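We did not get these values from a lab; they are worked out from the coordinates using the rules stated. Predicted model, so just to flag it, every value in this text is computed and none were measured. Cβ atoms are built from the backbone, for glycine too; each structure is taken alone.
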Structure I
């Protein structure tokens, strides 16, 4: 597990913030991590905030875009999460396009289809190295931002295993573990996940002042 972050200059004083996401899984996992610090979350979906188009080429770039949009629209501090699944033999794809690979022509997302696409393209290669990346960005209505990035290393597996988690979790087995993210309990996943790695940096920089 790897994590990188920038030294924060502004502590988070608010006890209630906006989670700039319409993804129930991301909202749930981040809300659980924030609750440990006495911070409550309201989602962008609950507030009826629009979802900005993700036009950046990096996780931190997209997270910053989403956090600023939610902070300015709500007048509250916002936390955005941009994360994705990468496969070494596919040159880091799907990466920032992780959700796009699951998009269906008629609307909605099918992650079973997306995982099958990853397996089909990666199958000819011996290297099964894969990783999840999570970028977390806090944004204030005045435009100030703090960004942090975490990574969980492992390998992709096929067939997918487990009904827990969300997205590509069932096909990712973290280094040193026997279970996929899809088989782990939320507590087990939180201990080693890319999101937990990024959140630890966020907590050290903005929550422990």
Structure II
């Protein structure tokens, strides 16, 4: 019996060392040699300073930047330590109409939630669109992770006039930047075309630096 226990303990130790240390180190070493950027987190730097990763979305609110899709990650969205979606079904009244309550002191309830109708209204307003203008789904829905780094080309096209005006650029120039940063489906057949928001905003900043405009205040509910 004692021999069986010793053998079992030895096997556990060997497996733990082999697959908990040696194997991960070997794979990490191969990745750093073969895919150094990806292994390091696909980071993007500017002037020697890391400003983000093209795999993780971050929020942009100023008029001179393209805005990402809405996020439910964390209290204010885009919290990489609290990745997640709303977990609301497509027929949920909360998802569609939101929740807008007041506390007894007149302040907004912390549990308030902007629904699709609220997000659509805000999107049309900030981009100068008619009240009944059709919108791409990613403009008014939150991703499952809350950290989606990409938007659809249709979403970017609707934002282009606002960005052009804030930056003092022609709409054609901004649309050209959108086209330049648009990526096709992976392998040409999986998924949809997409635009990486961080890369696009870096291109916009390079074309007209320092003209982002003022960040609009969120209207009270």
Rg and Dmax of the Cα atoms in Å derived as 22.9, 81 - corresponding label from I, II:
II
Suppose you compute helix-only ellipticity at 222 nm (-39500 (n - 2.57) for each DSSP H run of 4 or more, over all residues; to 500) for every structure in I, II: which one lands on -8000?
I
By the measure mean count of other Cβ atoms within 10 Å over residues 168-175, tell me the structure among I, II with the highest figure.
I
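Kindly point out which one of I, II the value 25 was derived from, the read-out being relative contact order in percent (Cα under 8 Å, 6 or more apart).
Considering all the candidates, the number was obtained from I.
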Looking at distance in nm of label points 7 Å out along Cα→Cβ at positions 16 and 152, point out which structure of I, II has the largest value.
II
